[in-house]
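These are the structures in question, set out in turn.
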Structure P
Amino acid sequence: MDGAMGPQGLDGIQGPKGDSGEDAETPIISAYGKWEVTSGQFAMDDSRYVYINEDNTIDILAEDALGFKSDMTTNISVTQDQITLGGGGEGGFAIHNYELEADVMTIMPPSGEDPIILEKRQNDDEAANWIKNIIVLTEGSAPWGRDVDITFDGTYILGYEEIERNILKIDPNNFTVAGAIPTINTANTVEVEKSDSPFKQLFQSNNGYNKFKSYIYSSNELYYTSVELGSWIRGIASVEPGYLWASSSNAKALYYYKSNGSLTPGEILETIALDFQPNGIDFQDGFLYITERNRVHKCQTSPTFRAVETYKITNNAVDGIAHDGTNFWLSTGVWSGNDYTYKLLKVAMPN
């Protein structure tokens, strides 16, 4: 017969832990959320806020010293110690190693530059409202076939057409050509003076030159030629009789200009240096509107110059801007298949 069972032996040494199964916990990524850039620049000049989103995107918001805003959104992948941005670096990616200590993120740029310091902020929806989307009310084909700034004379939209070398009058109701003004200038910028005088002026730039010319609108007679500004004058905006703003893409500058009529060419009252190349401009209700890339910046000009709002439009490069008394109009360029075409857009700027 079998004897009685003896006492249980001691527990053996626990074996190695097996592989994690599908139900294992995913590591927590503490990099997600809103961050303020407190030292250095992250992916954009003048970067201010970074939103690292759990949907594998990143929003980067930038604002320069004058208040001009820009933004960027791209795809990313995030681990516990790396952020990989799509569209940068070799092979189309930029890999940033990072370290976290409490609410401070230290990012080591792949180029070996100084570390970038980000501090955690409460998450919000500021990224969605950083730059407001322009609302397109109606659009039509533009007949000038190049990038031009435009103006409104009370009835028609004016813009330069370089093949026939005319300033065309466009009916905003049906986008047809209602008339033409001959010019000896390559007048990529035109502006009708804000004046009730029968002798109000039509200002014209000349491609690449650093001066603009004033003509009496009713007779097309030369009135005066300005003093030297920056070359490639891309925009002129009348403020009131005798005063205007002009933009130079080559100089990256704005000029506040006082005209003395035919007596003397006038004088520059103020120069504003920019960090970008401005395109067309317009002055309405005390604000200067500046176009750049796909954006329109609304700027106060006194007591100090500063951008107070930025708007953008997708799939369009904004070359010029005008106001018809009710709505803004944009002169834009857009890719359509393999062709680059030009349009006129009647738009609304959201509040």
Structure Q
Amino acid sequence: MSHSFYLPEEFPARRPNERAEQLLARLTSMRESDLDAFSPLVRSADLDSLLLYTPKVTAEQLIGILRVLRRRANRRVLTLFWPFFQFNYKNPNVTSAAQTILDALPPEDSQSQVAETLSLFLEGRGFEELLDRLKKNIVPLSTFVAREGLVKESPLAHRLYELYFTMCGKDGFLLNPKRFMRLLDTASNDVADEMLINYLRSFEREEYLEGVNLSIIYFRGEPFGSDEWSDIPQDLRRKFADWNSYRILSVHFAHNKRKLRVLADLIQHIIRIRIAGENTYLIIDFGDFVIVDVNELSSYSYLIKKSLYERLSEKIEKSGIESVINSMDRVVNARDFIIEEAEDSFMQLEYDELGKLYIKDMIDIMLGLAPDLRPSKSILNKKRRGGRG
């Protein structure tokens, strides 16, 4: 492409030529009566440069530019100005120039889609109209912006993307996952939260997009382990956390469905979950206690009170959980907890058929999901033992 000819989408990045500044000074001082004769003499390249100056000129200089535009506005000027407007749509000088161009267009040029869309933006209805068009004909955003003559990386297009992701349904995310992921990283906190909330509400838990969700975790952390989630409603945080918990459980227990079935029932109570020790250990945090699972132990996991785990975690991940077990005289299991009322800060979970029932009963008690009806804990039994004098 030569220096004198350029595509409309290239225009916003161009620099004014050297003559434009002198021309601007001349226009500012020129009498209105002289402009009719002078305006046709302004070369197209110089007129283009005047447009490029528009965002930063003074009020007096702007008047000079508008005086020329009233006399020279045509389809070519509009075609170049539309992408330029998209990069400067909030600038009052540029909106003044836009209105002048629209008012001065010859009738045959004023009926175009570009003129119509530009007019809608000046009326404050541009985004609303574009979103309505997109809603009526759902296509990838890249297809839509090309059809509407939008410059895909312009500030106006970016704002359209942000607004779209705050109101679209699941199809919008399915068609534009990469765009959505980029915007979540670059948008302001308030806008990113709005987009994320809409995304989380648009899908059932099992429908979430894994690539998108992993990107969310990368940038925001886990829903109950990062302040980046503080303005997201609690129910949506839980929904996302449950998806992540099941994903990790499914991978870790790919070859152990017994454990998966037991622990998957507890997903909604998991606060944090992570893999540690070179993908050897699964750490499931329930708040007051954690469950530690080791790949090599197909029939056992370990429930450890949180305070003890915090002291032992480094030792477990470096030397193996056996280093802790070997130093203990006895390891209490879930059956001992229910039948013998034996409790410890470190207990073993056994996944045989009967063991799974004891695990469920024990954890339900520890999470407060079921009353503790063991003899020494039962209020009814305590009353019976107390008798009546």
Structure R
Amino acid sequence: MKELLASQNQNELYEKLAALGCEKPLQIRVLVAGSHEPIAELISGRLPFPLAVQRKADFFQASFDYEAGQLRLNGDIFFCRARFEHISYAISVCSRTVWERSIMRLARVLYPALIPVYFSQGEMLDLLERAKTLFPNARLRISGHTRKKRLKSGTRRKYESSRTKTERPLEVVFKEAQEQNFWFQSVNFDYLGESREVEEHNNSLPSATISKYGAFFCTSDFDRFRYSILQEMAQIGERKVDFFSNRSRRFVERYQARPISITFEGPVFSSGEDNKHFIGLLRKMPGASCSVLHGNPYVHLFVKDRLDDSGAELWVLKEDEVLLIPQLKASEAALKRMVNYIFEEWREGRIDNLAQNDDGLRTPVAPPRD
């Protein structure tokens, strides 16, 4: 690790990471996140643990060493800008314990200035399809995954969780998950030689993990993953930051709303029970409060993110659509968190701007009561 710490610029750091091979429990771990400022400039006065930050030519290096209960946690984080304006990488060579207890803890404290990146199940599948092409003489194998299953309303538990080892093809794993109403939190994969001879000569082929929460881990070949998987993750993140930016009414002429439409495949609000179930889920959103303004035959809610005081109205006026109406304060991070919560708790949909008419963006009007 001393070689990494001696890096004077980002290219040198990347070259040293490319030459690195890790053994368990260590992995090269990367968090892809959005921000309007360099991540290291966000942490002043907001540290959950002692962190010594050093500025290099074009990146920041941070070191920590502290006790957490009976654990001693120490390591280094490298904050690097991606090729996109609002996306950065937080990179560390560490164990899962250090990653969860230190680096992800820091990321949560920096919310909402640090904007989380969430991937849909379709985007995760596309990233894994891209990973299949990285090693021409090897095939990608799904070695395990962490997934959750949405349970029917009326059950005491919301999810059935599982960690599964498998060697089934990628497409089969995702098709089965869709049919059984599972969604993946993370997918682990490795590479196998196409023949015994190739495999014997490539016994150092990497294993890796993609998480729907913007994280990527690998044991080696960082350069191959950086130019493909990480770059695609960063591009998706940039696109989403752009989409959710400038939604606050205080930044729009005459305080006009810039609504977000979430559409689903087929009717998902076809009864009062569906409305009731949806409202119940939103009222349980962690770190948020939900006021029910109307519940049937249409749904009208006000959701406030207690972590940064962002607010949005939610309307259900059609059987296959949720409208999200940002209010005076509506950060990118909070709006993304609300949409991701709906995707996980309810079902995934397609997000878009509400269609514009000649008079501007349509604002929903409550239908007359029966």
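Starting from the value 0: which structure in P, Q, R was helix-only ellipticity at 222 nm (-39500 (n - 2.57) for each DSSP H run of 4 or more, over all residues; to 500) calculated from?
Comparing all candidates, it corresponds to P.
Looking at Cα Rg over 2.2 N^0.38 Å, point out which structure of P, Q, R has the largest value.
Q
Another question about this same structure. By the measure relative contact order in percent (Cα under 8 Å, 6 or more apart), tell me the structure among P, Q, R with the highest figure.
By relative contact order in percent (Cα under 8 Å, 6 or more apart), the leading structure of P, Q, R is R.
No value in this document is a laboratory result; all are computed from the given coordinates. These numbers come from a predicted model, not from an experiment.
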